[in-house]
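Colleague: Pasting the structures in now, so scroll down.
The numbers here are math on the coordinates, done by the rules we state, and not lab data. Model, not experiment: these values are computed from the prediction. Cβ atoms are built from the backbone, for glycine too; each structure is taken alone.
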Structure 1
């Protein structure tokens, strides 16, 4: 089961997805809302936090969550001082009851990753692509439009016809025309 703890939050935050199951994991901690209270309201027995990239809207609540639940943080660059375990491109990480492949997808940020499970049919796209073919901004430090386009193409090639849902870093999850959404984002990023 996947639940966005930041749903309905009116302050600037990323989505913060609680993936419940054998290994209960929070994908991004969000910012500017009480993530600890949201986790406690759900009686979450949190095992870990996976950070898709270290922008403040994705990690603002990280210290509070790790302090409250005494869990490790997994991220692409463990040398950033925020994480305990480094994820590498092609690694496998368990979220809930499913294994997810780590896809290094720079362009929005050099340490950006997406997480994809063929078995679950789920992609956590973070700030690579969003609903309606939108794509991550590239005007922040470390951003690069050409690299973002390559990352979107890579993800589009990696997913298969079993992809049922994209959980982005902002906005609603994509549950219909999912592959078409990826293709639209690739075109928009290329020519937008």
Structure 2
């Protein structure tokens, strides 16, 4: 049976497991539009909080706290690693190890000027999205984390296509295409999209 709240509109959206769906906090939400709206309020607040002072985005505890701040008023599991398997991302038991490896890699790239700052931030975004640490909200979390990293590296926030990715189908398609290309070791489409 179809669930208007959790059914994915495209194959890139992460479907929720039934037990995760039951962890929805606002009881009045009945469809994806309402869910997107209330999630966006939390994301906007988390954005203000995250940029209010210097943060160490390459800290696992901070990344968990960032996700919690983004979704704490919507999902009971906000800020906790997923425990269920997905059609995308690493196996749930590998999340912590793969995330620590990513954070170490990014620190190395920064310390050794391995890549230009935009590329470091977008490689971070792509790998964080690939790991897919949370039940949902991974792309939005990874974009905010990449924005925090590029600012910490002295750059400007990314434009991410210049519009809202939830409502704009064409922007979302371009973003997903860029992420998928990055998964296949071609960062150019994501670099282009992030600064368009």
Structure 3
């Protein structure tokens, strides 16, 4: 079966422009496109998870999402990782070639965060400079790292409280994990 080449930037823009209609959307997109490396930095199946979650098992067919739900899916799926803009820097590195035993140069990425606010926290900060979020969206973005979040690893129970307030928290976590552990690995094979 032939693979069709996808353009992630075009896919992002199509969903963004179709689904996000809030005030500030143009300013946020301008910032992402012109003042960050968001579309080139190494950078998640939220809609499918949401539809699956919201569809009554006994109902015929699949539940259709409302316009507001589609917008939330787009915001969460597209923007939860804006904190990654400007933190991956390409540079020449050295490694020992396992076959020849000789040292060689290669181009790799180094992570340097000029504004180390925290992963979810930084995404929230950067997004809300341009676009208002609902409380549920803010909680989902803040806690999307799940068990990998430093506050959770330190014993904070706030993520559990956020999950009790809205299913968007665990939906985004599940989608992000699917993207990292299934989608991206399948694409690499």
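Colleague: 1, 2, 3: which one has distance in nm of label points 7 Å out along Cα→Cβ at positions 40 and 176, as calculated, at 2.6?
Modeller: Corresponding structure: 3.
Colleague: Further, regarding this structure: helix-only ellipticity at 222 nm (-39500 (n - 2.57) for each DSSP H run of 4 or more, over all residues; to 500) was computed and gave -17000; which structure, 1, 2, 3, did it come from?
Modeller: On the way: 1: -7000; 2: -17000; 3: -13500.
Going label by label, the one that fits is 2.
Colleague: Turning to a different aspect of this structure: The value 105 for volume of the Cα convex hull per residue in Å³ was derived from one model only; which of 1, 2, 3 is it?
Modeller: 1
Colleague: Hey, mean count of other Cβ atoms within 10 Å over residues 24-31 derived from one of 1, 2, 3 reads 25.9; which structure?
Modeller: Label of the originating structure: 1.
Colleague: Quick check: 21.0 is what I get for mean count of other Cβ atoms within 10 Å over residues 56-63, calculated from one of 1, 2, 3. Which structure matches? All intermediate terms of the calculation are to be shown ahead of the outcome.
Modeller: Values: 1: 21.0; 2: 16.1; 3: 7.9.
Answer for the origin of the read-out: 1.
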